[in-house]
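**Q** There are structures below to look over.
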Structure 1
Amino acid sequence: MVRATVGSCMPMGEWRVDETYEIVVERGQAGRRLDVFVADAVAGLSRSQAKRLIERGFVLVEDGAAKPASKVRAGDEVAVTVPPPEAAEPAAEAIALEVVFEDAWLIVVNKPAGMVVHPAAGNWTGTLVNALMHHCATLSESDEPTRPGIVHRLDKGTSGVIVAAKDTETHWKLAEQFAAREVEKEYRVLVGGAMGEDRLVVRAPIERHPKERKRMRVGEASGREAETLLEVIERFKDTTYLDAMPKTGRTHQIRVHCAHVRHPVLGDTVYGRGKAERRLGLDVPRQMLHAYRLAFAHPATGETVDVTAPLPADFEAVLAALRG
């Protein structure tokens, strides 16, 4: 940890990647928006870049997550971690895609587990974006240069259907449907423990973990509204096969909500830590979460697009082991 004050901060170019710099708010800076304060404190950092850092969890105030519009107070300790640089522009790569639906406006693919959706630190190549750029003549523009066409995301370890837009108008019309909760999303998931209820609605706000920025958690303080419907498909000894339907679209929502009700997703090493599968003696290669179905109004035609993706082989193998 490197301590600094607003007047003594080094230029951003001199800061080391993955180093955390602690900036103490002076009395004259009290009451300023956090994004403005960080931009002023770090030479060469724009306000929009500061906002992005805060939203991505690279800025903590008094060891807790905060929002760009939060007001800083005199004496606050603001910790800024320098992330690895993002690639300016991804390149097209000839990666095979399983296309579920495609027309002139959009494409829906069945993403395999293990594939990252868009380039980021540690995964600059081999992503869904790289594959889409090779497959599609055009993709919609995005606020982030590494995310052309990407309307929503799936975790690296989650398989299943994901839609991408080929033009900007289609992109924003799809994004509006997701924001308005008009898109039907259905997941297949295997969780630890025998769920007693046939149907369970989980309503619990989700926020970024205050100290581990790659994790989320249920939290009332700065959490955003989140709701997931869980319905039992099949029960096994100390394991349950569920249909999960998230009403909202928070990061890691199904995984966090399942862990919150003490039924962590099998194979989830972040929120489940492998306890259930070790107890059952199961070989679970990854988190058993599959985006099975998407249904939405086509942005150009208005017709309903209702697509599904069959369970992948690794998911079927775990199910077979449980049934056997």
Structure 2
Amino acid sequence: MSRVSVVVPTFNRKETLPRALESIQRQTYDDLETIVVDDGSTDGTRALISEQFQSITYIKHKENSGGSAARNTGIQAATGRYIAFLDSDDEWKPEKIERQVEYLQRRDEEWGAVYTGFEKVRNGKTEFVRSPSAAGDIYKRQLSRDFVGPTSTVLVRKRCFDAVGGFREDLPARQDYEMWLRISKEFEFGHVDDLLTILHTDSLHRISEATERRIEAHEMLIAEIKQEISALPKVKQNEIIALQYYTLARYCQKNGVNGLARKYFVKSLRLTPSKVRSWAGIVLTVLGVSTREPWFRKVSGLFRNND
């Protein structure tokens, strides 16, 4: 029985899957098992595994059922005390798992998960990095926005899934955020400061990258969060939901859906009218300014600092 089980959900990613699996094999921590859950691929993924990665446990769904279903299958098959997830178009730095296991081993069972910083790479160039900024009892902060990030960054004690259940299969996207909400309500989160996860954003079929599904899922989660926080003072409720709408607006803006971006900026402003960043967001969408421009993050940072 391995101490760490690595679950790799995949669907028609034969071209990027080897990079992900090789990054697992390069880990400095070697007491692990790798479980590839093939969610109905038709591109020869099975042959790739049998020819190049014979030591890996391979499970195939008869039909494509989505990333959450694939991860849940992997969780059920896992034998490790800890479970890590790696999307099949991402990769890890060699010390990623070792650093996370060491972190949780130094803490008691109330600490359920540990995540790392990450960098987003497009066509070989780093376009974004995020370092961890929240640890301990982060549930109240998580209600406003996701501080943890993608599944590829996280190592979780298996007992957390025994306590809160698996990934939701009814959500069209944002299943990772919803899971971290549930876990953070029951357990504490830790983080390793370094950028140990690499997310490749040039894939055409990222599990998490579908704009319409993402917007629909975020709307669903906002409705559920409204119920969760209904006992809080109205001012606090407004702050939480306003930040949720702002996050959704920024996502739409980044993906060029400026009409919807303005809609969500307005929703955010109705709850917190004094937020400079939301007014600035509306102006930028009217002007058609791309948030992918190199100078944009510097400007948006100034707005955050003065908001």
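Read-outs throughout are calculated quantities, based only on the coordinates presented, and are distinct from any laboratory measurement. Here the structure is a predicted model, which is why all the values come from computation and not from measurement. Cβ atoms are built from the backbone, for glycine too; each structure is taken alone.
**Q** If distance in nm of label points 7 Å out along Cα→Cβ at positions 166 and 230 comes out at 3.0 when worked out from the coordinates, which of 1, 2 was used?
**A** Numbers: 1: 4.0; 2: 3.0.
Structure of origin is 2.
**Q** Sticking with this one: Tell me which structure, out of 1, 2, gives 19.6, 59 once Rg and Dmax of the Cα atoms in Å is calculated. Mind dumping the intermediate values first?
**A** Numbers: 1: 21.4, 68; 2: 19.6, 59.
For Rg and Dmax of the Cα atoms in Å, the value 19.6, 59 is produced by structure 2.
**Q** Let me ask you something else. Tell me which structure, out of 1, 2, gives 1.7 once distance in nm of label points 7 Å out along Cα→Cβ at positions 222 and 238 is calculated. Provide the component values of the computation, followed by the final result.
**A** On the way: 1: 3.8; 2: 1.7.
Label of the source structure: 2.
**Q** Figure out for me which of the structures 1, 2 the number 0.94 belongs to, where Rg/Rh (Cα atoms, Kirkwood Rh), for residues 30-213 alone was derived from the coordinates.
**A** Working: 1: 1.02; 2: 0.94.
This figure was derived from 2.
**Q** Right, another one. Given a computed value of -5500 for helix-only ellipticity at 222 nm (-39500 (n - 2.57) for each DSSP H run of 4 or more, over all residues; to 500), which structure among 1, 2 does it belong to? It would help to have the intermediate numbers written out before the result.
**A** Working: 1: -5500; 2: -13500.
The read-out comes from structure 1.
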